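The following blocks contain the structures, represented as structure tokens.
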Structure 1
Amino acid sequence: MKRAVIDLGTNSVLLLIGQSPEPGTINVLQQQYKVSRLGEGVFDSGQLGAAAIERTMAVLNLYAREIKALGVDDVHLLGTAALRRAGNAEQFRDLIRKQLGWELQIISAEQEARFSFLGASETVKERDKIPVVMDVGGGSTEIIYGQDPARLEFVSLALGVVELAEQFQMKDQLDEVDQVNLRKIIRNRLEPVSFLQKIKDGHVLIGVGGTITTLVAFKEHLELYDPGRINGYVLHKNELRALLHSLNCLTSVQRREQPGITQGREDVILYGTLIYLETLDFAGLESMVASDRGLRFGYYKFIEGIEA
């Protein structure tokens, strides 16, 4: 059976089409992601905006054509932080049902965390390492800790790249004062996460989401997105600092022209980079590992009964 899983996020819409030819495997047939910024303004207004809905429906209609062309049997559409917040989420669900015949499932923060862990934890193959998965999204950040998917510690923080960018008036470049203030906000939201304070050398931070994959793609000058070049890529803290400096020296227009920077990431990438830098400092870690196998892969594994 061919399955499609669509992660309908605050900033981007990610598509995975796969098959499981034998138990315990996923044969990836297609991956795509597009930035639609569904959650634009939702954290202030509590409503999905008309323009954001229109952009997102255009992406979903594009994916629907791809899904039909590949003869997909089963489609799963997952909504996250922006849709948990939006007062008009039900109207949006009805629109999707009417236009595409799909059922939108708005998952809880706990489900989002567990699926992200299930998808990303396989990035680290060393069994002696305890994974800490950090999924930085547009409207929230999930941090998940543990080795047994059935017994995880997790937290979902009101900390997202779109939310932070809007709080700072979508500033194109961040001066030293901005960066200090942003890191204070991030640190304050990390403070209650008690398990981050017991991380030691045997732990590894796995970054999931558009920020970390974009940073790797930019560092490696990838003209075309290549998951094989992303998954397992190690970024050291000093490299993240250098990337932040390089990106901050450019305007959004200039960033968009750089290899590896997809349109729609250029104006929020600085904020996501600061989230990861502050987390590394807070946890006392010197490096992290990138993964592009987050929520949609975890959900696919879940419905196929594949263990991490």
Structure 2
Amino acid sequence: MSPQISVVISVYNVELFIEKTIQSFLDQTFKNFELIIIDDGSTDNTWSILESCAKLDSRIVLLRNEQNMKKVYSLNKVLPLVKGKYIVHSDGDDISLPERLDKQFTFMETHPEIGICGTWMKTTGLEEDVICWYPTDDETIRCTLLFSNMGVVAHGTSIIRRSAFPETKLWYNPDYEYAEDYDLWVRLAKYVKFANIPEIHYLYHQHPQQMSDKHQKEQVLTTIKILEDQLKALGINPTQEEIRLHFAIDHLFDPISMKEQKITKNFLDKVKIWLENLQRLNHIQGIYPEPKFSELIEKRWQYLQSKCVD
């Protein structure tokens, strides 16, 4: 019997965490899945641990890169091999709670209009645990994409309907390494609808070895490229000052200096003009659904006003 779900995990030097990640899937209440793990040239004991785990369960499928090729290459290598109706993602140092696959499979089966679905998650590890909630409706999610990948669909929590869009659109773009999920969501927004299940089914483990922390500057620069692409679709060819302003609205720090953005009256004056221009252009282009787009802009404006230091 073919698996209904293909779980895909790309790992690199996660010897301290991968066994628990694998066990979290083996403990799922939903059983009809394959677990495809690609080791991206790990230099620690990750591969040995993977081999030991694979001997215990036939659903585990292993692949290996002889050298580190990075996440985009690894995911694109796996995607043509998946057999499931749905593709589920996870990172190799995180935990999926026991009902995750059951809840997401049931949701996708009963909501055929949805192409991508995430869940809420909780961070654990370095700091106090934090619950990360995400919007549940498609319109809010696609409007949020214009500003950030935060608060959209967390990649590690995602389940993707393989048949909902052209197969080539599943592939990650190597030009957007370190923000590959953000780029994929923006491209797929033209073809599918999004959702999030308002329940915690994923534990995001924060630790010093985390790849996103090591490559924060590259991630920021890649995010800027994705923001620029979306602004150009609205009819804006942003200057460096404008893209820094746009980035700071959601991230609250300057992408060039990497310093905290102070919310001054001068900053707010620029933001007000910028947001009004986005609304005007969206009225012309009709890319983001109204009135949700205007509601989202108003919420951001009110939040920034509340943070003003003047």
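Just so it is clear, none of the values below were taken in a lab; they were calculated from the coordinates. Note that the coordinates shown come from a computational prediction; the quantities given were computed from them, not determined experimentally. Cβ atoms are built from the backbone, for glycine too; each structure is taken alone.
Here FRET efficiency 1/(1 + (r/R0)^6) of positions 7 and 183 (r between Cβ atoms, R0 = 25 Å, to 0.05) is compared for structures 1, 2. The highest value is that of 2.
Distance in nm of label points 7 Å out along Cα→Cβ at positions 143 and 287 was computed and gave 1.6; which structure, 1, 2, did it come from? Computing distance in nm of label points 7 Å out along Cα→Cβ at positions 143 and 287 on every structure in 1, 2 gives 1.6 only for 2. As an exercise: relative contact order in percent (Cα under 8 Å, 6 or more apart), calculated from one structure in 1, 2, equals 17. Which structure is it? Label of the source structure: 2. When mean count of other Cβ atoms within 10 Å over residues 79-86 is worked out for each of 1, 2, structure 1 gives the greatest result.
In this comparison of 1, 2, the computed figure 16.2 for mean projected area of the Cα convex hull in nm² is attributed to 2.
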